[in-house]
Structure I
Amino acid sequence: MATETIRAVRYYQRGVYFFEREQWADAVSNLRDSVTLYPELISARMVLGVALARQRLYLDAVRVLEEGRHFTAVDDQLMLKLLRLLGIICILRQDFPAAQYYLSEALEIAPNDPRLLNKLAATQCKSGNFVACFDLFLESSRQTSAPVDSDV
């Protein structure tokens, strides 16, 4: 089992190497091999999702990232990144209901994140729900201008 993990990490490292050089096909190939050998390697799934999205293979990207959401080892911060990435990919696909779903799930983890509120507001605007859009932008501005608690 340890050799499979080592091989998966090597494929991941090669995938990142190709990703950084914008060689999407080679990145995807290596990252897919990494995920096949070690499905719980969420960092490989996330880079693979972005590489697929760069090739406009949005449904494949969503599928890879969605599978990653169901592993028990995913902590809140990693889940937040996954959900944010899923939301952005759905925005690129112009699938605003799906984007709203993922961004709303992300807001349950980080309810005071003004960037998430802004993205969700934008999807509401694109969907024609201007009242919800306005309310979310207003909430975002409140979060941005809220005083920071300090111990002083």
Structure II
Amino acid sequence: MAEILFYHLTESTLDEALPGLLERSLGRGWRAVVQAGSQERCEALDAHLWTYSDESFLAHGLARDGDAEAQPIYLTTGEENPNGAQVRFLVDRARPPDLSGYGRAVLMFDGHDPEQLEEARGHWNALKAAGHDLTYWQQTPDRRWERKA
């Protein structure tokens, strides 16, 4: 079963928090899939990951770019895992696919959006019932992650 981490954004936006988590994943030698809830969000993340920092960028690609299997980070709205990722990020209300093929999954949700909060609770209950190992992380006022459950 996959280890599943719920990341409750309370102090920063997804665009601010996601690059750091992706950097950590790549630093561990993992490939990642980022599944977004809409094609528009995928396109926005595509642009953002190239420009989020003056000192760095995160190499990534979408299906249209080709060579999906060579991408360290693959952006999608679907359930595929063409780059053999060990970690799957679910953002912007993406629905979790079968996660059994991953070592880790990260569900990120906006704590200021009541619909995202309710959906995250539903995903927590369903994934817990499926036997996955779940942890819940919330941001502190200084934007660090603190394990709550």
With helix-only ellipticity at 222 nm (-39500 (n - 2.57) for each DSSP H run of 4 or more, over all residues; to 500) coming out at -25000, pick the structure among I, II it was computed from. I
Structures I, II compared on Cα Rg over 2.2 N^0.38 Å, for residues 36-75 alone: the greatest is II
Name the one structure among I, II that percent of Cα pairs over 24 Å apart of 41 was derived from. I
Consider the structures I, II: one of them gives 19, 11, 7 for semi-axes √(5λ) of the Cα gyration tensor in Å, for residues 92-131 alone as calculated from the coordinates. Say which. II
Name the one structure among I, II that FRET efficiency 1/(1 + (r/R0)^6) of positions 4 and 20 (r between Cβ atoms, R0 = 30 Å, to 0.05) of 0.75 was derived from. I
By the measure distance in nm of label points 7 Å out along Cα→Cβ at positions 12 and 44, tell me the structure among I, II with the highest figure. II
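For structures I, II, which has the highest computed value of distance in nm of label points 7 Å out along Cα→Cβ at positions 100 and 124? Please list the in-between numbers first.
Working: I: 0.9; II: 2.5.
Sorting by distance in nm of label points 7 Å out along Cα→Cβ at positions 100 and 124 in descending order puts II first.
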Have a look at I, II and say which one yields 36 for relative contact order in percent (Cα under 8 Å, 6 or more apart), as calculated. II
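None of the figures in this text is laboratory data; all of them are computed from the coordinates on show. Computed from a prediction, not measured in an experiment: that's the story for all the values here. Cβ atoms are built from the backbone, for glycine too; each structure is taken alone.
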